[in-house]
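Dropping the structures in below, format is structure tokens.
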Structure I
Amino acid sequence: MRRLREVMAENLDAQARLDKIVRHIAANMVAEVCSVYVLRSDEVLELFATQGLNPTSVHEASLRVGQGLVGTIAATARTLNLEDAQTHPAFRYLPETGEEIFHSFLGVPILRSGRVLGVLVVQNEAERAYRDDEVEALETTAMVLAELIAAGELEGLDKQGAGLDLSRPLNLRGASLADGIGMGQVILHEPRVVVTNLFNEDADYETRRLHDSLSNLRFSIDDMLRNQDVARDGEHREVLESYRMFAHDRGWVRRMEEQVRNGLTAEAAVEKVQSDNRARMMRSPDPYFRERLNDFDDLAYRLLRELVGKPHGPVAERGKSDYVVVARHMGAAELLDYNGPQLRGLVLEEGAPTSHVVIVARALGIPVVGQVNDALSYADSGNRIIVDGEEGSVFLRPTDEVRDAYGEKMLFRAKRQEAYIRLKDQPAVSSDGQPVSLLMNAGLLMDLPNVKNSGAAGIGLFRTELQFMVSSRFPRAGEQEQLYREVLDAADGKPVTFRTIDIGGDKVLPYLRGEHEENPALGWRAIRLSLDRPGLMRAQLRALLKAAAGRHLRVMLPMITEVREVLLVRQIIDRELELLARFGYQAPDRFELGAMLEVPSLLFQLDDIMRAVDFVSVGSNDLFQFIFASDRGNARIARRYDQLNRAFLRVLRQIQQAAERHGKSLTLCGEMAGRPLTALALLGLGYRSISMAGASLGPVKAMLLETDIGKLETELLAEIAKPYGGQTIREFLLDFADANGIPY
């Protein structure tokens, strides 16, 4: 490490320094070969320096990511330690390198912030397994090389990371996760802490610095938990309690101490351990580990900022300017730290429509674009930015022409929004006099003012699981009861449908571990989990029954697959009602139990399920993805399937007819309800109750007021009965809306 420090300090160009480093590594590890492969922007690993292979192969030999041993390391971000590399199934011989005489192979990924920048390899002729201390030394050396590559000084290589051109305008594409347009300045969720001092002069001193900073970090988290404002806000508090638990994790601290003993500074040790964690956990199939990665990332960033003396959290210097937050990922409670009149949008490198932070952003009316590759690499604090949540576009450092065009677009949207607000108190009745119940989806306390402000007829779906998802432990029965009572109070007599806890699949609780599932969306989730954990279900149902004392209570069960599951829950509810009566508690004056129809098996039990429940809600998101075997979170196939497909509309019509036969109320909850064109289809299928995000109520009501439902129903039912071919249903609806002056 001392010799590496000296090489890095020499006045050499990047290539000469790289050549000297590989010679030093080969000599130090008694290896016949040491090579560095650097990842180019076209996903090709190019040999940039070598000691021991044919020198003419430098800049000539290359492998694609996933190709050969080097490509496998880059694809998996995992070390390979092989006694005889040529027997490995991924081995690929590059004749120009002259490597056929070498057998033992040790390759480590060159990582920076969890991203692979290249691969560092040592080889020997003799067959041998490299020792653990040799692997550790090579991984530490790879971290040094990561800084050299990221500096963008290597000739012929596209600049990476810190060397990117942060001045030219860019248009980045992503996925539209929440509608709207926002303009402002970039605020990086955690501004980058660039570690420049990698090698320590005194390991004991660096260890003391590490422990002092850890103590300060733990104290700051405890201090925030004692803060009165945090104590009143359960969602913030639960996140901070999770951080406190991880900040005391001995394994995490021990790995950082080991890196300091290996010669790194405290800052470099934190960065290396977190980079290793990120590379390993990102590739884990277990959703629990992927969810925990966010916590460890945030904690590492906080510790780095403690070490370099920078403040934590939302940037205090943002002042009064409008801003857009750019992050790799973000927790729901973290977004609340930024909430205010100047927050205009959110850009995520990751994210999905159903992720917690997106649900909160929709409730706040904030446009979100997710799955924007390398957004953090291209953006810098203070850059001008435009977020287009309609198109899934992000404009970084936009030109004046782009800013002017979006200024006009935002003015038009503002005028349209004013028109929607004026419709708030107008009855939701079609042009031919048919009333429709327009309901709102909710799940957080911040949603509740929108019930009144949006003119919603009630809450058609209250997602009770969000309280569990932002908590570091199971919410106590009293906490659940308090939330449910506040929801009913805010609804002020309007109907509220509470969905029992719907976790599993992509909704992971940090404190509830299950076995690894190959396909969690079809696994142990929702009602299946609740029935297997009857204590959890009883506690929630008891809280709901007590909160609704003397009032109307509607409870809906998610992911019902067969009627027997509803009957089992009825038995639990009957027992809870008996217990409450025995101890003198007042029961709800009216109780209704419903089922969420989102599993195709219920389509073959429609009459049975209608007899077993008081009402039915269609979960169009899950029902659609299960019918078409189409993962709604998979961007590659997101545009392949259309919810206005004839087959899917026929299914929805069958459900509506069954509910009508049995005289049961029917509501559809899902993205279909929140878009004017797809909501138009629902009206034509006979649906008279739909539930959506609060921001969608205005556009949908504007569509409803101009629609002759009788005429629409006649024409649409005839259209969906036609065989495939010719005009699609989407084209039919667009033509119908245009011909009848219906806004969509």
Structure II
Amino acid sequence: MPFTFDFEDDHVLEWTATRSDATVQRIDRWSPTFYVQAHGDDADLHEIATLLDPDPRVEALRAEMWRPGFRHDLQELMAVDVDRVDAVTDVAHRVRAEGRPGAYRCFNVDLSPQFRYCLERGIDPEPDAELSTLELAVPERELVDGPITTVALEGERPDGTETSAELEGSPRDVVEGIGGALRRIDPDVLVLSTAELVPRLDETADAVGLDLHLGRRPGWTQLAGESTYESYGRVGHSPARYSVPGRAIVDRSNSFFHTESGMAGISDLVGRSWKPVQELAWASMGNVLTAMQIREAMSRDVLVPWNSWRHEFVKRMDQLHEADRGGHTFAPDVGVHEEVHELDFASLYPNIICQYNVSPDVIRCDCHDSDDVPGLGYSICDEQGYLESVLQPLIDDRAEIKQRIRECDDPERRAALEGQSSAIKWILVSCFGYQGFSNAKFGRIECHEAINAFAREILLDAKARLEAGGWRLVHGIVDSLWVTAREGEEQEDLHELATKISEAARIELEYESEFEWIAFVPMRTSDAGALTKYFGKRADPPDHEDEYKFRGVEVRQRSTPEFVSRAQEAMIEAYDAERTPKAVCAMLSARIERLERGDVEDEALLVKNRTSKPASEYDQYTRTVAALERASDAGLDTAPGQDVEYVVVDEDAESRDRVRLQHEEGEGYDVGFYRELLLRAAESVVSPVGWRRDEIEGYLDSRTDGSLAAYGD
């Protein structure tokens, strides 16, 4: 089947990968379609036909029977065929502007081009053959104006042909080296460190008088410009997107799924969503989930609304109060606990959706007046909701993949399976939150509320059954429980108990792992437990899993410099070996001494922060502002939502000299700043056993005083 598509003026090129090369088929005519519904007594589709008939972009108008929503019967809508994919939105805007606001509703409008093509023509874009890839990466400094002079490339074909090189030298040498790699590998997919390489390499080739075609035919197209957005209170950045003929582009700087699951995960989701490789690579979790939902909706004759217009059902005051809650959390028992067992409900929220039929089309149905959702009194129809049809295959397939991972001895094959499992996991993770997302195509807030209500009930029931079986709960959050044997009581077999809980909940409670010990970390400002900060040592981890598990502490925080992360890991290992806070502080002292000697490389001290606005809009002169100003001086435009990396040179400076960027040459760093980060990391490790900053500093002072006394003797 074709894996990528090129849209040209009057035709489409379908590219199909084979083991040796790629073939292309020209489709001379494709007319994208959207639909119009007359909504209200004063709306008339004949008027829309009169409006659109003379429009040169409109190729055909016809009546078709579709459902404008899951809770609607088939009705007559107008199908509008246009001459090219980029005309759909413009013509739809013209329709929607007619009559009073909302008189005409449009469907199947804002679908991405390649996904639309596959959906309308019934094409599964999952490749029949393994795709060949060529990765191209450049250092950040190469993105400053000027020709590209340094590129790392690595390519692989399904037949085993490989290429790997570090190209550095004249622009001509770099262009010729890339051209040679393209000829040897003939890649189906270009994996780029940034999509800006497409225009920049073209400019470099032009500057030295050479032709460099990144595609299988000359030319490239900019599909979208860069943009900044805000989601759940966080600013993000979407870089410009490009396409080249006959090849898919994966922009590593803009691909969540490539980062989390690699090409194996991307390929798996392509077949499930029908979003081709390039579109899936830049898509979000919600975007891919929506594509799966769209396929299911269309199979049920339901069209895709352009904008969400679902109202929230009327609720009683007590329902509002009860519904406005999240998943249940038990406060962690701060401290270090021995012989702790972790149990997790397998894909809890997706399984609640499937086991209890929680779906937008059947929640609070008109045909039932039952109390199906605990605490909320919502009814759920007996008819199977569409959401189960989307999610159950994912749940089943992931369970099968996880079993194959456990049985797999081939590291390369296991990595591919783990990529597939990870990709599915993230889709399942998003399915719950997307039900409460205001712009979700098929979401409904009542589903979000019902899922939480079921989850709370399941977790509370599980706690009661575990305690009745002689176990003590030391922490529980949403879908995970940690228990240890209650002293003086006989314990029921934990596996048998988990089986009983699973049967009652209709969702499997999996035995995740046993910990030799686990530490729940208190908050920095109080003795109460931090809900998501803990670390521990697994008793018998599988060969491919880490011995230690970290959550929420500095080693898992993206802004933490590598030097501090590795130091915290060493501190945790020191605690494991000697079980005293002094052992941790001795390790801390050694790291501080190394820091003070100036014996740490810049690469290990890089702080990574995500920018939220332009430098001029920050109220205070932060390290981020200093880094942004230095980047601007160097010709690097860092947009809000992008990361900036730097070494802190002088934390007290109120100028650009406060930091040094990753690519800048220079020496020295602010020992006090990095010492503070080390102290915070150490406090996370020793605070579960009662040591705080004062005790840590006291230990360090005693070592210093002792050393000075010895020196004086």
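We did not get these values from a lab; they are worked out from the coordinates using the rules stated. Treat the numbers as computed from the prediction; the structure is a model and nothing was measured. Cβ atoms are built from the backbone, for glycine too; each structure is taken alone.
Distance in nm of label points 7 Å out along Cα→Cβ at positions 664 and 680 was computed and gave 3.1; which structure, I, II, did it come from? Structure I accounts for this read-out.
Among candidates I, II, the computation of semi-axes √(5λ) of the Cα gyration tensor in Å, for residues 80-263 alone that gave 39, 27, 17 used structure I.
Tell me which structure, out of I, II, gives 204 once volume of the Cα convex hull per residue in Å³ is calculated. The read-out comes from structure II.
When distance in nm of label points 7 Å out along Cα→Cβ at positions 168 and 552 is calculated for each of structures I, II, structure I gives the greatest result.
Here volume of the Cα convex hull per residue in Å³, for residues 16-367 alone is compared for structures I, II. The highest value is that of II.
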